[in-house]
Each structure stands twice: as C-alpha cells, then as structure tokens.
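Participant: Please go over the structures that come below.
Readers should treat all values here as calculations from the given coordinates under stated rules, not as data from a laboratory. Predicted, not measured: the structure shown is a model, and the values here were computed from it. Cβ atoms are built from the backbone, for glycine too; each structure is taken alone.
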Structure 1
Amino acid sequence: MSSLSHVDDRGRARMVDVGGMPKQRRTARATGKIRMTPETIRQIEQNNNKKGDVLTVAEIAGVQATKKTAEWIPLCHTLPLTGITVEAATDAEGVVIESSVSCVGPTGVEMEALTAVSAALLTVYDMCKAIDKNMVISDIILLEKTKE
C-alpha cells in the first residue's frame, strides 16, 4: 500500500476516487510574488503599461485559470467552485498575488488556489516582459486550507 494518495500499489499514477467522501465546504488561500525593477512597479502603479491594466488583467487571468485547474493538473478533480477571489497589489519589490477559493465538494481546493496565483503571476510577467527582462516569480505557497 502506497502512502501517496495518487500512486497505486504498483507505483503507478492514479486519480483518487473521492466518490465516497462527504461533501463539505472547503476553502484554500495561496499567495506568490513577482520581483521586478522599481520602474516596472511604477508603470504598473501609474497604469502606464502599453498592454493595459496589469493588476486587473492578472486578477481576471487568475480567476479564469482557477476554473480550468483540472485541465492543467492531470490528477485533479473537476470541482463545483462556489467562490474565487484573486487580488493583485504592488509592494516595494514587485507584485503580490493572493487567492481564495471555495467549494462544496468531496476534496479540497488547494490546487485551484495555487493555480490562480500561478496564472496571475505569469500574466504579470507576460504583460511586463518587454520592459523588464529580469523579473523573478517566487514564493508561491499555500497559506491555509479548511473544511467544515
């Protein structure tokens, strides 16, 4: 018997059967950041990026990606999401993204929260890459998960 839930007794990847699990309200929060030059931060804050409003587009990208998590991550379940929040803000080093995802279902939404942050950060990178070649995405972490 494997101690990893997504690996069977023969060591092969499998999708966990959650059909017998009770439906519970589940939430997860995640965060991450992208470091960039002060000039890039200034452009974002002044909304002077030629591609548009970086923070708003990143937030929307995070929401869209959250709804597609099961398509991105092979062994994730499609879940009936009940809420998605993605917030993008600048700080002294760059942009910080925080997400919160909820559902009522048989398994948690950690991957959805992490996907939201990842997609939002990649969107910031895409929108700013023409002006900043040295941006670094980092510190994508799960902050919290709950089930009731």
Structure 2
Amino acid sequence: MESLFFAQIEFMSPEYDLCIRLRDKLLRKPLHLEFTEKQLEDECKEFHFGVFNHSNQLLACLSFKPLNSHTLKMRQVAVDDEFQGKGIGKFLVGESEKWALSNNFSQIELHARDIAVPFYLSLNYQREGEMFEEVGIPHWSMKKMLTI
C-alpha cells in the first residue's frame, strides 16, 4: 500500500471542502440528497479526519460528533471508490479510534448502512437493537468500547 497519512481536518478549511465533496459524491448523491446549510453549520461542533496519499489527495474521511464527555458518534465515513477494498477505511477508523482514546473518549457509536455492517464487525463494533431505516435505507446501531 502506498504511503498514507492520517490528519485532523479543520472545519471550513480547504481539506474540509474536499471532505464535503467526497461525502456528497459517495453518500448523498446516490440517495438524491443534498447537504443543507444548517447541516453543514452544525459540523463546526464536530471533529473531522481524513486519510491522504503522498500527493495530498483525500482518499477517505469521517467525522466524530461528541455525544457526551466519553462518547463519540462516528458519522459520514467515506472512502473514495477508486481506493475501496485496500485497507484505507480500516486505517482511517483505527487512527480515529487512537485519536479518540488520546482525547479521553472511551466509546464510539454509529449508524451503519446495512451493507457496511460486515466492515464494522471486522473492527470489533457490536450491532445493537433492530434494523431501522434512515435516509431511506436500512441501518443498524453499532457501538465499540475503546481500550488501550
């Protein structure tokens, strides 16, 4: 695998704009959804991360929304089509979990699209409750307790 680097991304930075474009392309457009101004404004309270290659190309991104002093909600995980299946998503989530631990968070929750559940199970997330519909597609609640 080519050399990759993980970075925290500042809200409203040029790198944040790249994240919005990637998320829009992969997560929104296929469902005929668009970001609202309010949704984007609310992201100022979140932590944003990306994986870049040696050419500073954004390959993947995700956001964490703090739910309380020890729990984060993982949101908007996207890996560029061209780079899926190459371990980049696992690298992104793993590095994000390390960041969470180093910032005193001990739990991550998420709503996984049905097709992404095997990916999260492989990273030791646990499925909780029953399947539900969100943005018109099946999702599962998942959770992971972080340990050193």
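Participant: Any idea which of 1, 2 comes out highest on relative contact order in percent (Cα under 8 Å, 6 or more apart)?
Facilitator: 1
Participant: Quick one: percent of Cα pairs over 27 Å apart came out at 31 when computed from one of 1, 2, so which one is it?
Facilitator: It was calculated from structure 1.
Participant: The value -7000 for helix-only ellipticity at 222 nm (-39500 (n - 2.57) for each DSSP H run of 4 or more, over all residues; to 500) was derived from one model only; which of 1, 2 is it?
Facilitator: 2
Participant: Looking just at distance in nm of label points 7 Å out along Cα→Cβ at positions 71 and 119, which of the labels 1, 2 belongs to the structure with the highest value?
Facilitator: Top value of distance in nm of label points 7 Å out along Cα→Cβ at positions 71 and 119, among 1, 2, belongs to structure 2.
Participant: Of structures 1, 2, which gives 4, 18, 21, 20, 14, 11, 8, 3 when P(r) over Cα pairs in 5 Å bins from 0, in percent, for residues 47-94 alone is computed from the coordinates?
Facilitator: The read-out was computed on structure 1.
Participant: Which of the displayed structures (1, 2) returns the greatest value of mean count of other Cβ atoms within 10 Å over residues 15-22 on calculation?
Facilitator: Structure 2 comes out on top.
Participant: Right, another one. I have 20.6, 56 for Rg and Dmax of the Cα atoms in Å, for residues 7-62 alone, calculated from one of the structures 1, 2. Which structure is it?
Facilitator: This figure was derived from 1.
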